[in-house]
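J.: In structure tokens below, several structures.
What follows draws every value from the coordinates through simple rules; no lab data is involved. Since the structure is predicted, the reported quantities are computational estimates derived from the model, not experimental observations. Cβ atoms are built from the backbone, for glycine too; each structure is taken alone.
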Structure 1
Amino acid sequence: MDKPEIFILFPIYEDASDVPHYISKIELKQDSYYIECIKVVNNILDVFSIENYNGYYDSENINAFLYPFDIVEDYYPNIRSQFRILMSRWGENWRNDSKQEEADSFYYFSTQIKNDTFCEATKRKSINYENNFLIINYDAFSSDKGDKVLINYKNRDYHIDVVSPDIKKIALWFSLNRQPKRIYNFNPKHGENGKRAFSSNKGDKVSILMCGKDDVTDMLNMAFGEDSKVLYYYDCKYKRYIEFKRELEQKDKIVYHAFHLDCSDEKRIPQKVKSVINDCFRK
């Protein structure tokens, strides 16, 4: 099964040359701007570390973004090296394995573009149309359609998904495009809709699933965990956390059963996972 392919784009320094016309240009920034950028991207990598995807960046885009460091490197002694580490965590430079050919022609808003991330994502989608592609837009460009860019290649329009570097928006994208899919399986031990089918043979406490199949499936697709074995989410309706335990993992799906946690049981949720849920989804 193919993994979703996720590209990331940054704005470029105003004096950088030979760059796509649609990429936003920025003036020289304080080092705090770049440090915050590194923090945001590292957080994305940490939060979605259990997701199955291939990450890509554009070395020319990174160089244009970090162009000031070639001029005033003494003022930013560690930023470039930190970015190098960051991008190695993110994935691969797509230019090392570009799918584009010299004769390819791509158009964005009727203007021809060439040898950039839009072209590369579009070419890959043309090769494998059933796969899912995403561009994370770190203030790199504006789009009239907001959540998509439309690129024309060989007289066919291709829509590439776009999101900002926002945890909630990226989580929503994964909920719709994740591979392998997450599947909820009813477990009679925990019941559904607040009704328990049977108690533990050992007399231990049995946690109950308070909601029904449709609601629990939606929450499963948005759930987080330190690994794929156990995931968590917060059910705003019942004001309780919900736990998903993996039953089966196959190439095309991961199967979970679910139950709600009481105040005592929620203490086992890893603090980092709980913080992500609380900050982004518990409103």
Structure 2
Amino acid sequence: MLLCPVCHEPLVDDERGAACAGGHRFDRAREGYLYLLRSSKSGDSMGDPKSQARSRRDFLNRGYYAPLRDAMVELVRERAQRCAATSDKPLALLDICCGEGYYTAGIYQALCAAGKAPRMAGIDISKPILRLAARREKSIDFAVASSYRLPVADGSIDLLVNCFSPLAIEEFRRVLRPGGCFVYVVPGAMHLWEMKQVLYEHPYPNEVKKTPYEGFRYLRIDHVSGMLHLDCPEDIQALFGMTPYCWKTPRAGKEALCKLKELDCRMAFDIHVFQREGD
């Protein structure tokens, strides 16, 4: 499913890692992922730091965002059924900026349980976070790679997932087959509103918009919402660390949040579904 980042030939697994017909070899880390990022920078210094990655993993493992994962699973299962009606090939799935693999593994395991095991890959720019993802599910092809240079072939993906990350629309259009879909998850207008009330003197709702993209047809927007009860400071800080507010909140707001022993706040997500146009 993955391609060589040098010559773009298919990678074939072997005992040590993966290699292409052009003679380029990539060792597999002991956790199971490949390093396919063509950059002079180390993947250890890119993306989320180790401590933040572990905090996010622990927070998600406690099930706070399980409603979002379950909604994504249902959506992907529906698309898998439609693909199965027209093709006997396994569904090809790609999770962009997959993080620690919580949603990636959830989707994969649900499809396997339904007897529809897909071919699935997850990419992220951060080695520390890919280590956690690869440990979570060994049957997924995880790789350190850029979403702006995806190591997959043109028109080879049936379904692409992107949660809370920048869009590389041209690459999405390149790798998705005609009729394939991409699922884009963003925070809803009132996501974490009560936390924002603690952090900022004058909070405002997240911007919500429906943006068309060339080469894609809008199918629908699904909404997921609910209340979170965070009953310890560790979970409050872990959630805060998962948000962009972590980087731009004034000191007074951070100090106010640190004083909280528990917090009730709402979660709200919008799941945008697009379909690749073409024959």
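J.: Distance in nm of label points 7 Å out along Cα→Cβ at positions 38 and 262 computed as 4.7: which structure among 1, 2?
T.: Numbers: 1: 4.7; 2: 5.4.
Derived from 1, not from the others.
J.: Comparing FRET efficiency 1/(1 + (r/R0)^6) of positions 86 and 254 (r between Cβ atoms, R0 = 30 Å, to 0.05) across structures 1, 2, which is largest? Before the final figure, lay out each step's value.
T.: Working: 1: 0.60; 2: 0.05.
Largest one: structure 1.
J.: Could you figure out which one of 1, 2 the value 4.1 for distance in nm of label points 7 Å out along Cα→Cβ at positions 6 and 238 was computed from?
T.: Numbers: 1: 2.9; 2: 4.1.
This figure was derived from 2.
J.: The value 1.1 for distance in nm of label points 7 Å out along Cα→Cβ at positions 174 and 270 was derived from one model only; which of 1, 2 is it? Kindly include the intermediate steps, with their values, before the conclusion.
T.: Details: 1: 1.1; 2: 2.8.
Considering all the candidates, the number was obtained from 1.
J.: Next question. From 1, 2, which structure was P(r) over Cα pairs in 10 Å bins from 0, in percent = 6, 25, 28, 21, 13, 6, 1, 0 calculated on? Could you put the intermediate results ahead of the total?
T.: On the way: 1: 6, 25, 28, 21, 13, 6, 1, 0; 2: 6, 28, 34, 23, 8, 1.
That value comes from structure 1.
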